[in-house]
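Listed after this line are the structures, all set down as structure tokens.
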Structure I
Amino acid sequence: MKKVKIYKQDGTATKKSVALDETVFGVEPNDHAIWLDVRRIQANGRQGTHKAKERGEVAGSTRKLYRQKGTGNSRAGSAKSPIRKSGGTTFGPRPRNYNLKVNRKTQHVARRSALAYKAKGEAIRIVENFSYEAPSTSALKGMLASLELSGQTVLLLTSAHESAVYRSGRNVPKLTVRHASEVSTLDVMKASIVVLQQGAVDSLVSQLGKSES
């Protein structure tokens, strides 16, 4: 098992380390599973409310603009015709549902694969469990600076639902804060560095490390 040092909140390394479970952080990454899950997440995030008015929905008269023959012009119907400037749109977008489904086993494979990529790339940091009594953006920025992660795209995974930590991270550029049980494949892949609270490692192992038939 690969061992990773545990850091204090002030950025100093402790004498302790965490062994990353091979069933989560040491698997052979499955690129296709990652693609399927990221595609599902992005597709499900689309509103699908796009709509263009067709000729039956635009305002205007249905009167024929001029007689069929004898004018020397092409035949023309009403001003609502799609070839007219104020006419409707031909085959325009309509509201639709973009949601895609990927079975849970594949989602777990994708998340394990994403975490395994970060582990192989030395892009995982472990910090001791911490919490704030009140939101403090400066404290969270200070922790990232002490870990030499300022300016990088960071994903912080907490071991518990820490409202003050989430609110502290809202104004920190390039920082995403998630509870370990709610992290997605896209969250992991978008981050340059994944910072986990010590308890978040156990949460990921309990969720993703189970053998699946």
Structure II
Amino acid sequence: MQALEQIHSTMDLKALPERLFSAVGALIPGATLTLVHQHLKTGAVTSFRSEDLWSKAQIRRSHELMPTHPVVPAYKAGLRGAIRDTDCITQRQFEDTPHCREILLPVGLRYQTVVTLDMPGKIAGMSVIRDRNFTSLEAELLQLIAPQIALAFRRAQDYTALMQAAAGAIPAPEDLQRIGLTPREAEVLHWVIQGKRNCEIAEIIGARPHRWQACRENLGQTLR
């Protein structure tokens, strides 16, 4: 319960990684935690770490290796929650991967569980890494708490998007999708915020008049 309270104690996207690290670290003793997400279109990787165990060169290398991580195929196939490396390959096979040989083993770590995060257009997860295997209870705790971590992340994303809108910043369509709009509704609202007229928006998005009218009505109902 204390871990849940910590996980949901902030909606500040910048402060969230530290809160997650603190909550999960209390549940899994001796764990090192990282939070990583990769943009699917650009390939850019952003990461946060609970400890400064790695050099800048190792961090860059870990970013390069992210697409080949054994959990990524399972993530792309739709598996969510807490995924152990051994759910995808054997521990011996994992220890033979560049990710383990070059990044984990040099700092004394060898076992890893990835808690997935839902970020539109990105592959994202929080890794729980340790020098010893996870007990059945620890694995169950991570599986139970994984949906709460994903929920906290989504709420923080939504809150940040709303705060940007309230501050007068023009949110991108991707930001508006995070608060529940469809891609077309997000695109329409993006142009409405910029003061475009109905006929201008219809021309920009390439919508016929009757389709534009239906989209506008749906958007109004969603916002209400």
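The numbers here are math on the coordinates, done by the rules we state, and not lab data. Here the structure is a predicted model, which is why all the values come from computation and not from measurement. Cβ atoms are built from the backbone, for glycine too; each structure is taken alone.
Comparing distance in nm of label points 7 Å out along Cα→Cβ at positions 73 and 121 across I, II, which structure shows the greatest value? The partial results should precede the final answer.
Details: I: 6.1; II: 2.9.
Structure I comes out on top.
A further question follows. I have 19.4 for Kirkwood radius over Cα pairs in Å, calculated from one of the structures I, II. Which structure is it? Spell out each step's value before the answer.
On the way: I: 20.8; II: 19.4.
Computing Kirkwood radius over Cα pairs in Å on every structure in I, II gives 19.4 only for II.
Looking just at FRET efficiency 1/(1 + (r/R0)^6) of positions 49 and 161 (r between Cβ atoms, R0 = 25 Å, to 0.05), which of the labels I, II belongs to the structure with the highest value?
II
Work out which structure the value 19 belongs to, where relative contact order in percent (Cα under 8 Å, 6 or more apart) was derived from one of I, II.
On the way: I: 25; II: 19.
Only one of I, II returns 19 for relative contact order in percent (Cα under 8 Å, 6 or more apart), namely II.
A further question on this structure: Using the calculated result -9500 for helix-only ellipticity at 222 nm (-39500 (n - 2.57) for each DSSP H run of 4 or more, over all residues; to 500), pick out the matching structure from I, II.
Numbers: I: -9500; II: -14500.
Traced to structure I.
Taking mean count of other Cβ atoms within 10 Å over residues 105-112 as the criterion, which structure among I, II has the greatest value? Walk me through the numbers before you get to the answer.
Values: I: 20.6; II: 16.4.
Largest calculated value belongs to I.
Sticking with this one: For FRET efficiency 1/(1 + (r/R0)^6) of positions 17 and 89 (r between Cβ atoms, R0 = 30 Å, to 0.05), the calculated result is 0.65, so let me know which of I, II that is.
Numbers: I: 0.00; II: 0.65.
The read-out comes from structure II.
Where is Kirkwood radius over Cα pairs in Å, for residues 9-80 alone largest, in which of I, II?
If we compare Kirkwood radius over Cα pairs in Å, for residues 9-80 alone over I, II, the biggest value is for I.
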